[in-house]
Structure formats: structure tokens, C-alpha cells
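Right after this note come the structures.
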Structure P
Amino acid sequence: MGTDSKGDDSDDSAHEFGAIHTALKLETLRKYLPAYTTALQRRFFLHYLDAFAGTGMCNITVNGEQIEIPGSASIAIECTPRFHRMVFIEKSAKRVRALERLKARAADRHIEIVRDDANAALPRALHPLSADDRAVVFLDPYGMQVAWDTLRQLAATKIVDVWYLFPLSGLYRQATLRADDIDEDKAAALTRILGTEEWRDAFYGRPAIEDLFEKTSDVRKVDVPQMLGWVKRRLETIFPTVAEPKLLYQTTVSGKPGAPLFALFFLISNPSPKARGLALKFANAVLK
């Protein structure tokens, strides 16, 4: 998507929220895609699937000034060598209209636009793929929307590489310092995104206990880096290779990095050592 805007129907042309971290993730994608298509274009039919495609453009604030930069959909369209097929998934009707205009300006490209929930539409878009296909999937959700089951289905294809902007700040905000502060909605969100309730023991230890007078709450026993490490190990249970994530930070008023907001993961579903080595080589080059 273009940025990290949260509204579903707030804009018809560009997202209006983002900063340096937005530019960094998009620059990573911009550098990776041509390397990918150059390496594989002669051997496979190449797909690009953007599960939260946005509008194709985004407005971000850098050093107090707002600038417009191409979003992920525009970057994919501009990639040379080209993808043979591109699928842009977006739930917002207004953003879909913007994508339709983007598609009209690139009439020579094979572009499909799907208005639907990403978790429902993405598996359908991948269903026709065969051993003759390869795909890059870009997961840049607006929050904690990506369900673990969607990741599991991506991993099961064995032919897709996934860029996943994991909502790290969402994780440690939902998994609050005190276990008692996690209500049913927060717990459900954590279980949905992580695919298990094992986060309870991993983050807090044994459940809260009661003494004779009051209930005592467990305090979270892991810090943010340890939580991120646990997430990486979870992803490694379904993907053969998971690259070390690139942390993206909030930009402070002074221009220095603030709190970690996101972790940009690169996930490889192909079990072939040769394919994994090539994909990881490209990914590590742009992640660094």
C-alpha cells in the first residue's frame, strides 16, 4: 500500500499518512522487484500480488514537509523487466477507483484489481498458479489484518516470496505489560495474527493466579526484541527461510529514530536450497 493510513474510505487519490519508514519500505520493494524479474523472467510466468494495494500514490511527511511518492502498486507497474501479471487487492471503494485510473494509464500491462478483504482474496488469486509460475506477494496491512491462516496458505504454495510488513507496535501494544490488561478483543487479535495462543506462555509465563485477597497479574517477561525473535521463530515453522527483519522506526521531532513501529520480513516458501539462496541473496542486499 502507499502508506500506513488507517481509514477505509478517506481518500480517492493518495494516502495521507506516513514518514521516513514509509519511504524505506517502498524503496526496499523498488530495489528488489527488478532483481527478481531479471533473474526469473526467462524461466517462469511471474506474478506480483499486492494485498493492501492502496491507491498507487502516497503523501508522506519528511522534515515537516509533505511530499508525494509512488506507492507499491505504481512501483510494481514501473518495474523493468515486467511482471507478466499483477493483482492489486484493496477493500476501499475509493482506493479501488484510484487503482482503476492507474490501470487505465498502464493499458499495456496485465493488471487485475480485486475489491475484497485481503485474507479472502489473496488465496483465490494464488489458486491458479502452478510449477511454471513464481510470485512476489507484498503484505503491507493497515494494522493487524493479516491472519496466520493466510500466511500458512502462502507458505504452502512453495512458489511465492513474501514481503511482510509486520505490525510490531501493534503486537506490543496489544500484548500489554500486564496480562490483566489484555481484554478479549486484544487476545483474539494476537491469536489471529500469530496463529496460536502460545504467546500467553511465551510472553507472560504461567497464567495469573489468585491469592486469598485479590487476583495478581503476570507481568510481561520479554522485551520488544525478544517478542520479535519469537515471531520470527513462529514464521519459521511454516516458511523454509525467514530473513532477519528490517526494523522501521517512528521518526521523532529531532529526526532521530524513536519507537520501533514495524518489522519488514522477507519470507521464502520455496524449499529448494538453490531457489532459497538466490532469493535470500537479493533480499539481504536490499534489506541492508
Structure Q
Amino acid sequence: MFSVGVLYSVQEFLNFVQKTPDIDLNFPELFNSFSVASPKAILEVSQKCEWVRLNVSGHLEVTERGQIIVENKEPEVALRIQIGHLLESSIPSWIPLLSRGRSEAGKYLPKDVLQCFREAGLFEGISDEIIAWWDRYSKISRKTSKDNNLELGRRGEKFSLDYERNRTKREPIWQSIESNLSGFDILSTIDDKNTTHLRIEVKTSNSLISVATFFLSKNEWDVASTSENYIFHLWSLQPKPNLQLVTVKDVEKHIPKNHGEGIWEKVSIPFAAFI
């Protein structure tokens, strides 16, 4: 079902159904092909994703879900919506790849799926719409409370991106969008004259600095403690966005030690520890 040809043909099919009120389930028998795809495949995916249904007269009609696709006149945008609906209706075995970040996912997605994603522009740019799409559908395979804070975390990362643009006069890389295995969120530079890489881990809280805390994983700390240039951005958003720049040396004081057979995996640190 993840076929660019089928999904684009579905867009034309939905318009066709709207203009032809007497079309029924015999649609595949009326055409050898429709647009660039098999009529059977077009009807199958349209029913599976609930883009069409039979009305009381036994004819096909476009559902509200299908209407969303029809109303999007940009085929690329409509394709993103279709891919999302397909993910929701089929929950493919490879869907956990999406939670790794888009560059990581791109390495392992099936060839036809990868083509759909590329055609939909999902590997290009960092617009709010694109980021929201990845965050929404990567959540399907996640089961942790971390998802509840994903939107909050993205807000902090956007603040840090703006901060770094202004500070360095360069465009930083939003690394957490590309991969969540890197151990940092943003790749910037030392300053406007020194292009040496600076890795930034962003932590965001919707509480006052006096009560805000953040969690640091062992993987994040391992990357931080072994990186030559690494810094933490702590954003407390109440009563207004406030940034604390915290060094690895400052954080090190609050990192637990392994004792006996115990191995620490995550630590909670208060923002106030760095005031």
C-alpha cells in the first residue's frame, strides 16, 4: 500500500468519486487501470484508510477523512496526510524506526516506503508542519511518559535554535530531529568566528526555576563527558522563557556513581542547582 503511484492515484480517485455519484464497488471492473495504478489497489487502500464508504444507496462516497485529502490542493501535502492515515490504519512492523529520528529511519525504511516519504517532502526542511508530522507518528510506537513532554521539549529546542542563530550568525543543525541516538539535540559552533562544532543538550521545564528539574540519561552523559565541546541549555518557561547555560563540569557534580552491581541509567537534577 505504500506506493507513490497508488497514493497519487487515490487523490485522483477521490475527486472522481465526488464527481461521479453512481460509482460502487464494481469500480475495479470498469477500468483496466486508473491514473497510474491498479483500480483494485486504489479501492483497497481507500477503504482500509476509510477515505471512502458505501452510502445508503450502495454507492461510494468520500468520507470526512477522505475530504481532508481532497481539500489539500498540493499533492505533496495530501501525500503526507495519506501516509499518516496509512500508518494509523496498518501499524506496519517497521514503524518503531520513526522514533529514532528521520535520518536514522531513512537508513532502514523499505524502499517503497522511503520513496513515499521523500516524495512527501518528509526528509526536507524543519518547518513546524514537518516536525509535527514526525513527532505525531513516531509516538505511535512509543510507550513511555516521555511522549507527554515531547511538545514541551521541542519548544525549548526551538528557543535554542534561535539563540544559536543570533549568537553565531550561522544555521545550527537540529540533530534530535535527525537522530535520537546522538546524545545531544543541536549541533552549533563555538562562535561566529570559530566553526568548531559545539554540541548542545536542551532541557525544558514549564515550571519556575526554583522548582524545575530535568532528567539526564546515562547515554547523554556519556556523550557530554567525552565530547570536547558540549554545553547544556536549560529553559524554564515560567513566568517567561529563561535560559541557563550550564557546562559539563557544572553538571558533573550531580552525576551519581555506580556502586556494587548497581548501574545508574537516569538522574534528576534541579535547575536551581546552577543558580
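Where is relative contact order in percent (Cα under 8 Å, 6 or more apart) largest, in which of P, Q? That would be structure P. Of the structures labelled P, Q, one was used to calculate P(r) over Cα pairs in 10 Å bins from 0, in percent, giving 6, 28, 35, 22, 7, 2, 0, 0. Name it. Source structure for this number: P. Here distance in nm of label points 7 Å out along Cα→Cβ at positions 33 and 249 has been calculated and equals 6.8, so which of P, Q was it run on? Only one of P, Q returns 6.8 for distance in nm of label points 7 Å out along Cα→Cβ at positions 33 and 249, namely Q.
Across the set P, Q, distance in nm of label points 7 Å out along Cα→Cβ at positions 41 and 81 reaches its highest value in structure Q. Source structure of the calculated read-out (distance in nm of label points 7 Å out along Cα→Cβ at positions 73 and 185, 2.9) within P, Q: P.
Taken together, the values in this text are just the output of simple stated rules run on the coordinates, not laboratory data. Everything numeric here is computed off the predicted structure, so don't read it as measured data. Cβ atoms are built from the backbone, for glycine too; each structure is taken alone.
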